[in-house]
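Each structure below is given as structure tokens.
Laboratory data are not the source of any read-out in this text; all were calculated from the coordinates shown. All of these numbers come straight from a predicted model, not from anything done at the bench. Cβ atoms are built from the backbone, for glycine too; each structure is taken alone.
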Structure P
Amino acid sequence: MTALDGLQRYVGQDQHVRDAVLEAVMHDPDAQVRKTAIGVLEPVQADSSVRQVLRTVSTQDTNPYIRTASYNALQSSADIQ
């Protein structure tokens, strides 16, 4: 969680940071870390790689909490665009 907080300010500037946060969304064993990572991605949700991961997680993840969080993130970014 501390690492995500530290990376948050760089997610919009650095593709490597964005990729690391996307990895956390897809693979971290802690649901709270994954939910936080989804929130960290909010400023870059228009990015196609971010939207693709969120779409995949929202339909295929085994955790309903994470599916819902990803779906909600996609919906909120659709309202912005």
Structure Q
Amino acid sequence: MHKNRLVWAARRGMLELDLLLGPFVETQYDGLCSDDQLRFEVLLEREDQTLYRWFLTDEVPEDPNMQRIVQIVRRSHASSSPL
């Protein structure tokens, strides 16, 4: 997916997701391996409510590929968030 389209796809209907996914695209996406980039693109196809549960509650995706990319995004956000 072209970077501009990816930035647009990361814009969600929820501020919490925007604050998580937007910065990830801007700062981390290019450094991912191609498999993880594809996982992230597939992740962005999910509904906002699903993403909210995965990122902002304790729910874990059943799919191991989604588990992996959710963990990558979570770790990235945790390491970039001020204390």
Computed 2.1 for distance in nm of label points 7 Å out along Cα→Cβ at positions 20 and 52 - originating structure among P, Q
P
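Given that relative contact order in percent (Cα under 8 Å, 6 or more apart), derived from a single structure, equals 26, which label among P, Q identifies that structure? Mind dumping the intermediate values first?
Values: P: 26; Q: 30.
Label of the source structure: P.
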